[in-house]
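S.K.: Okay, got some structures for you below.
Every number here is computed from the coordinates shown, using simple stated rules; none is lab data. All values derive from a computational prediction rather than experimental measurement. Cβ atoms are built from the backbone, for glycine too; each structure is taken alone.
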Structure P
Amino acid sequence: MRFLLDAEQRAFADSLHAMLTAADTPSVVRDWSRGDPASGRALWSRIAQTGVFALAVPEEYKGLGVRPVELAVAFVELGRHAVPGPLVETVTAAALLAGTGHAERFLPGLAAGEAMATVAYEGAYALDADVAAHRFSLSPDGLRLAPGAGAVRPCLDPARHLTALLPGGELLTTEPPLPHALTLARLATAAQALGVGLALLDRTVAYVRQRVQFGAPIGSFQAVKHRLADAKIALEFARPLVLGAALTLTPADVAAAKLRACEAAYTTARTALHLHGAIGYTAEYDLSLWLTKARALRTAWGSPDECRADVLGTA
């Protein structure tokens with residue numbers, strides 16, 4: 001099985017990376033965290049113009065067809081740049097709605113980036129329901145369009161606004177949640193976490209080359225090299241799992257990819273914090289934008305224990 005990207009996929013990743021680099025995403029994340037989503041909405045529209053959300057929407061609803069590999073490639077870049085918003089939830093909503101009679105009502109707007117969507121299990125907290133145009137609640141009875149959301153709950157990652165969805169609302173389908181949609185949510189989360197880990201590693205490597213102790217850059221110390229090498233290996237081992245899971249899209253493969261990618265990102269976050277020292281703890285320093293996201297993604301759409309159970313078939 002081939003896990004390398006082709007020329008078109010690499011070009012897509014490069015163009016998305018260039019656009020997000022120029023967008024100064026750290027300032028967008030800080031605005032979003034303060035409750036000012038204007039710059040985040042503008043960035044969302046630009047991301048949609050590259051076709052990211054259309055990758056989760058069938059062609060008959062103005063999408064590009066469901067393309068998991070390209071979607072994973074895109075989410076690596078979104079994670080690398082710490083893009084805020086209900087990114088995973090929007091593509092999950094698209095997958096859930098594609099098999100219902102309400103697809104024409106919602107999917108064109110999601111594909112075009114005209115609306116954000118969030119999805120949560122009944123009784124759980126929904127991500128960014130305060131800014132999402134569509135809020136969907138999953139329950140054993142089916143999929144509902146929630147009438148609203150409660151107050152924002154504090155989260156470890158200030159850019160992730162968690163709210164409880166209000167009960168009731170329009171019942172869109174009585175079918176149980178599609179396993180494909182929930183698998184796609186885990187895949188996107190895994191890819192996003194991989195991007196977060198890569199960004200943390202890149203920033204830490206740059207930092208240890210500049211910070212000097214005992215007359216030498218700390219990056220020249222053997223102990224520092226070993227920590228960074230371990231983080232690099234963990235991320236590089238996770239990458240083919242994510243791409244392989246995007247090819248097969250089986251629940252066990254995706255669970256394994258999410259487990260490895262999120263654990264690699266979390267390990268890299270701990271290494272980054274250790275090697276940065278006290279400055280890594282400060283909210284004013286940009287590293288914190290990725291540190292908190294690595295921790296939050298670790299349990300989003302499946303904790304490590306839940307993913308292990310799915311890999312072993314004991315869920």
Structure Q
Amino acid sequence: MRLRHIEVFHAIYTTGSVSQAAQILHISQPAVSKSLAHAEQQLGFALFTRANNKLIPTSEAQALFPEVEQLYRQLHSVKTLADNIQRHDEGLLDIAITPALGFDVIPQAIARFSQRYPKVAFRIQTIHNDEAMQALVERQCELALLFASPNFPGVESQDLADTAIVLVYPRQLLTASPQRIKLAELADYPLIGIGDSGPVGQLIWQQLQGLGIQPQSQLQVDTYYVAARLVAKGLGVCPLDNLTALGNPDPALGVAQLQPELRVPIRALHLKSRPLSQLSQQFLQEVRTCIDNTRPNTKV
């Protein structure tokens with residue numbers, strides 16, 4: 001299928017009408033019908049049947065549409081970027097982030113950055129560490145911002161900042177509302193396990209192992225903000241990064257600093273073959289500033 005065939009097929013499939021497809025594509029109805037006929041001739045099967053003045057996708061079209069939809073979205077992204085360049089906009093920042101950064105840090109960084117570069121477009125997606133390499137290699141993003149990311153071949157990383165690991169607890173369980181708590185005391189409370197969730201969970205597990213503590217948990221999760229919501233329901237305590245704790249305020253939740261203090265680095269990753277643009281470097285500086293602004297909130 002040619003590019004025009006894909007556009008026509010997508011327009012007809014989503015509208016069910018040649019006339020509406022023509023309006024979307026800003027071409028004539030005969031041009032739509034002609035392009036559809038060419039597409040069906042090349043493919044060797046019909047894409048639509050007519051019923052009650054509507055075009056109904058055939059089973060072959062239904063099987064084809066998911067792939068066409070994915071390609072159509074990619075084409076739309078290319079056109080958006082081309083339009084930005086044509087209008088002399090500064091471009092598109094395509095960024096993947098760990099979910100913890102999405103609560104406050106990245107929204108604040110985008111707001112600050114957009115004051116200086118109001119025409120820059122953003123596309124933000126959330127990923128976990130084990131998805132980062134694939135996202136970078138497949139060009140799903142230009143830049144990945146993660147906790148304590150491992151070294152990947154062909155990937156360059158830079159430390160942006162770090163954040164504390166804190167204990168989030170239900171106030172109904174720790175009625176004294178402690179501001180600090182020793183790591184060893186975690187053995188005294190029901191623990192929501194995040195050991196398989198990534199760097200934060202792995203760091204906590206290693207520290208507890210070093211103390212000879214084998215915590216038992218009836219709840220295991222792999223997403224930090226889900227753990228925070230379980231804590232809010234009184235189901236246990238959980239050590240989390242401070243950014244997730246700050247991003248999930250709840251009167252039912254208390255936050256205590258761990259002793260000894262534990263911190264986890266936040267890193268920016270990109271392909272070595274795809275050096276960061278000046279805009280990306282400027283944005284990373286805003287991210288550093290916004291992470292640094294969270295530090296006073298961890299003091300007691």
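S.K.: To which of P, Q does the computed value 1.12 (Rg/Rh (Cα atoms, Kirkwood Rh)) belong? Numbers along the way, then the final one.
M.R.: Details: P: 0.97; Q: 1.12.
Label of the originating structure: Q.
S.K.: Supply the structure label, taken from P, Q, corresponding to mean count of other Cβ atoms within 10 Å over residues 101-108 with the calculated value 16.9.
M.R.: On the way: P: 16.9; Q: 20.1.
Structure of origin is P.
S.K.: From P, Q, which structure was distance in nm of label points 7 Å out along Cα→Cβ at positions 109 and 133 = 2.3 calculated on?
M.R.: Values: P: 0.5; Q: 2.3.
The value was obtained from structure Q.
S.K.: Could you tell me which structure in P, Q was used to calculate mean count of other Cβ atoms within 10 Å over residues 5-12 as 22.4?
M.R.: For mean count of other Cβ atoms within 10 Å over residues 5-12, the value 22.4 is produced by structure Q.
S.K.: Can you spot which of P, Q the value 16 was calculated from, given it is relative contact order in percent (Cα under 8 Å, 6 or more apart)? Please list the in-between numbers first.
M.R.: Details: P: 16; Q: 21.
Computing relative contact order in percent (Cα under 8 Å, 6 or more apart) on every structure in P, Q gives 16 only for P.
S.K.: 0.00 is what came out when FRET efficiency 1/(1 + (r/R0)^6) of positions 29 and 189 (r between Cβ atoms, R0 = 30 Å, to 0.05) was calculated for one structure; which of P, Q is it? Please report the intermediate quantities before stating the final value.
M.R.: Working: P: 0.95; Q: 0.00.
Label of the originating structure: Q.
S.K.: So mean count of other Cβ atoms within 10 Å over residues 37-44, computed for just one structure, reads 13.0; which one of P, Q is that?
M.R.: On the way: P: 18.2; Q: 13.0.
The correct label is Q.
S.K.: Which structure, out of P, Q, was helix-only ellipticity at 222 nm (-39500 (n - 2.57) for each DSSP H run of 4 or more, over all residues; to 500) calculated from, if the result is -13500? Mind dumping the intermediate values first?
M.R.: Working: P: -18500; Q: -13500.
Attributed to the structure labelled Q.
S.K.: Tell me which of P, Q gives 0.6 when you compute distance in nm of label points 7 Å out along Cα→Cβ at positions 245 and 261. Kindly include the intermediate steps, with their values, before the conclusion.
M.R.: Details: P: 0.6; Q: 1.2.
Here the read-out was taken from P.
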